[in-house]
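Q: Right after this note come the structures.
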Structure 1
Amino acid sequence: MSAATQRAAEVLLADYMALKAGENLLITADTAGDEAVWRALLNAAQMADARASLLLLSPLPFQGRLADPYVTPTLSAAVLAADVWIDLTFPYLAGSELYDRAMEAKHIRYLLGGDLKCDGLVRLFGRVDLDRYYAVHRAFDELVNNAIGRPVRITDGAGTDVSFRLGKRGFEKPRRADRPGAVLVPGACTMFPEVESVTGRIQVGSMFHEYYTALATPLTLQIDGKIKALSGGGNERIVADRALRRAVGGEYGYIIHFTHGIHPAARATGASFIEDMRAKGNDAIGMGLPWWVPGGGENHPDGVLYMQTIEVDGARVVEDGEIVGPPALARLAAALQPTYA
C-alpha cells in the first residue's frame with residue numbers, strides 16, 4: 001500500500017470523520033468495490049486505536065428503500081452497534097430503512113463513500129487542504145443561502161439550458177463529522193431548487209441509474225416542473241427510463257438537487273460517480289421525489305453534467321466550470337489548488 005493511500009485514509013478517518021481511540025468503526029463494502037480502499041481504512045483505524053470491523057456484502061441491486069429486502073439481521077446489528085459507519089456499497093444503503101434507524105439512534109456518524117476508488121481516495125482526501133477547501137465551500141453556500149427564491153440558470157457546451165428558483169436548503173455540510181448524522185465526501189456544493197420551477201433541457205453525460213456509466217451519447221431530459229421526456233442516451237436510455245420510473249412508482253419525477261463540483265484534485269474518469277461529480281465544474285442532478293414527499297429522496301437516480309456555467313439572479317458565478325464571482329468567492333476558489341505534500 002502506498003504512503004499516499006495510507007495518508008488519505010488517515011485524513012478521512014482521523015480528520016474528516018473525527019474517529020477517536022476506542023470508537024467502534026464499521027465499514028460496509030461490496031465485492032464489486034475497490035478492496036484497496038477498505039484495506040487502507042482498516043489500517044488507518046488501527047493507527048487511530050479504534051475498533052474496526054468490515055462487513056463485505058454482495059452488491060445491492062438498488063439503493064435506498066429499494067435495498068430494504070436485501071438488508072440482513074447481521075448487517076442491521078453491526079450498523080446499529082457502530083459509532084462511525086463508512087458505507088462503500090454501491091448502490092448504497094443511504095435512504096434505506098436501516099439507514100433511517102441508524103440516524104434516529106443519534107450516536108452514529110455516517111459517510112456515504114459509495115463507489116470510491118483507491119486513486120479517488122488519494123485525490124479527494126490526500127491531495128487537498130480540507131480547511132482551504134471548506135473556506136470555498138462555505139462561501140459558495142453563503143451565496144446560495146442568500147439567494148433563496150431567486151432565479152438560477154445553468155448552461156453547458158453540450159446543450160444544457162435549465163432554469164429554476166432556489167429553494168430552501170435541505171442540509172448543511174460540516175467541515176468534519178464530529179457529531180452524529182450523515183456526511184458526504186467533500187467536493188461539491190448543493191443547490192436545492194423549488195422543484196416545480198425547474199424548466200428547460202439538461203444534457204446528461206454520465207448516469208447512476210442501476211449502476212454508474214459514462215454515456216456514449218448524451219441523454220437529454222426535457223423538464224417542465226417534472227421530467228417530461230427522455231431522448232438520446234443510446235441503449236442506456238432504457239435503463240434510465242426504468243430507474244426514473246422505479247423511483248417514483250411508475251412515472252417520472254422532479255429534479256430534486258443540483259450541485260457544483262469544486263474539488264481541485266478530483267478527476268472525471270467515468271469510473272466513479274462519487275469522484276466524477278466532484279471534479280471542478282461538474283454537476284450531479286438528483287431525479288425523483290423530494291424527501292418531504294412520502295417515498296421520496298430514498299432511491300433517486302443521478303446524472304452528471306460537465307463544465308457548467310451558472311448564473312444566480314442574473315449574475316455569473318461560474319463560467320465553463322470556473323468560479324468567476326463574486327470577487328471574494330472567486331479569489332478563494334482560485335487559491336484552492338491540489339496539494340502534493
Structure 2
Amino acid sequence: MKRIAVLTSGGDAPGMNAAIRAIVRMASFHDIEVFGVQHGFAGLIRNDMQQLTSRSVADIIQRGGTILRTARSAEFTTEAGQLKAIEALRINGIESLVVIGGNGSFRGAVALLERGINVIGISATIDNDVPLTDFTIGFDTAVNNVVEAVNKIRDTATSHERVYVIEVMGRDSGHIALAAGLAGGAESILIPEEDYSLTELCQKVIRGYQKGKAHSIIMVAEGYHPPGVDKVESPGIYVGNFIREKTGFETRITILGHIQRGGTPTVIDRVLASKFGAKAVELLVDNQGGKMAAIQGNQVVAVPFTDVFRNQKEIDREAFRLAEILSHP
C-alpha cells in the first residue's frame with residue numbers, strides 16, 4: 001500500500017485533528033502517503049483533496065474542530081455520487097480510505113466498502129452513541145465543557161435560590177447528560193433511555209426545598225421526550241416551564257448548544273484519537289478493511305462494521321442509579 005486518504009464527516013468533535021495527525025505520522029512510518037479530503041464525502045465527490053505530510057499536521061493536536069472541515073452530502077447517498085467518489089480515489093491512486101465520524105459517517109463508509117473500496121472507520125462524535133466502543137473521540141471534552149458550565153451556573157443558582165434547567169446535546173442518546181449530570185451533581189437527569197415522570201420530578205424539587213436545598217439543577221438531554229407528550233422542539237424549555245407552572249418556583253433555562261463541541265480536546269480525547277489513528281493505519285497495512293477502531297476495556301480493538309450496525313449503544317444504568325441516589329434531597 002502506497003497511498004491512502006482520510007476524511008472527517010458529520011458533526012465535528014474535539015480530537016479529530018489529533019486522529020488526523022496520528023494517521024499521517026503512522027502512515028509516514030510505513031512509507032505511505034496520505035491525502036486529506038476537504039469537507040467530508042462532499043469534498044470526495046468533488047475531488048477536493050491535498051497531500052498531508054508530517055509538517056502539515058504539526059501543531060494541530062491541541063486544536064478543536066477539524067482542519068479537513070466537514071459537511072453533509074445528499075449527493076453521496078445516491079449511486080451517482082458514490083461512483084464520483086470512487087473515481088476521485090482512482091484518479092489520485094488512492095487504495096484505501098479512513099473515515100472519521102459517527103454512525104451516519106460509517107454508513108457512507110460501508111457504501112464505499114460494498115463497491116470495493118478498502119475503508120476503516122474511527123469513531124468520533126461527542127454523542128458517544130457508536131456501539132461496541134466504550135468511548136468515542138470528543139465525548140470527554142464535551143462532558144468537561146458541560147461540567148464547566150454547570151459549575152458556573154451553580155454559583156448563580158445558589159445566590160438566587162432558583163431551579164436551573166440545563167439542556168445538553170446528545171442527539172437521541174443521553175450519554176452526555178448522564179455523565180455531566182453525575183459529575184456536576186445535578187439533582188435530576190432526564191435522558192431518552194429512561195422514563196421519568198415530570199410530576200415526580202416536581203415533587204423531588206419541592207422536597208429538596210423543604211429540606212433546605214438552596215437550588216436545584218436539572219440536566220436534560222436534547223433527545224429526552226416527556227412522557228405522554230407529542231414531540232417538543234426543546235425538552236429543556238418544556239421541562240423548565242412545567243416546573244415553573246407546577247411548583248411556582250423561579251426557574252431559569254439554559255441551552256448550552258454548540259459551546260459543548262468547541263475548545264481544545266482533553267488529554268483523554270487526545271490519547272484516544274492518537275491510538276485510534278495509529279490503529280486505523282495498522283489495519284490498512286494488514287489489509288483488514290471494513291472495520292472500526294474501538295476501545296473496549298482500555299484495549300484498542302478492531303470491530304467489523306457489520307457488528308457495529310447490528311448493535312445499539314446502551315446507557316450506563318448503574319451510573320444513572322448512582323446519580324439518583326447521590327442527588328437524594
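Q: Consider the structures 1, 2: one of them gives 6, 26, 36, 25, 7, 0 for P(r) over Cα pairs in 10 Å bins from 0, in percent as calculated from the coordinates. Say which.
A: 1
Q: If you don't mind, another one. In terms of mean count of other Cβ atoms within 10 Å over residues 20-27, which of structures 1, 2 is highest?
A: Once mean count of other Cβ atoms within 10 Å over residues 20-27 is tallied for 1, 2, the winner is 2.
Q: Assuming 16 is relative contact order in percent (Cα under 8 Å, 6 or more apart) as calculated from a single structure, say which of 1, 2 it is.
A: For relative contact order in percent (Cα under 8 Å, 6 or more apart), the value 16 is produced by structure 1.
Q: Computing distance in nm of label points 7 Å out along Cα→Cβ at positions 68 and 212 for each of 1, 2, which one ends up highest?
A: Comparing 1, 2 by distance in nm of label points 7 Å out along Cα→Cβ at positions 68 and 212, the maximum is at 2.
Q: Something else: For structures 1, 2, which has the highest computed value of distance in nm of label points 7 Å out along Cα→Cβ at positions 4 and 28?
A: 1
Q: Let me ask something else about it. Using P(r) over Cα pairs in 10 Å bins from 0, in percent, for residues 116-243 alone as the calculated read-out, with 11, 29, 36, 22, 1 as its value, let me know the right label among 1, 2.
A: So the calculation was done on 1.
Q: Of the structures labelled 1, 2, one was used to calculate helix-only ellipticity at 222 nm (-39500 (n - 2.57) for each DSSP H run of 4 or more, over all residues; to 500), giving -13000. Name it.
A: Working: 1: -7000; 2: -13000.
Of the structures listed, the value fits 2.
Read-outs: derived from the displayed coordinates by stated rules, not from any lab. It should be emphasised that the depicted structure is a prediction, and the values quoted were computed from it without experimental measurement. Cβ atoms are built from the backbone, for glycine too; each structure is taken alone.
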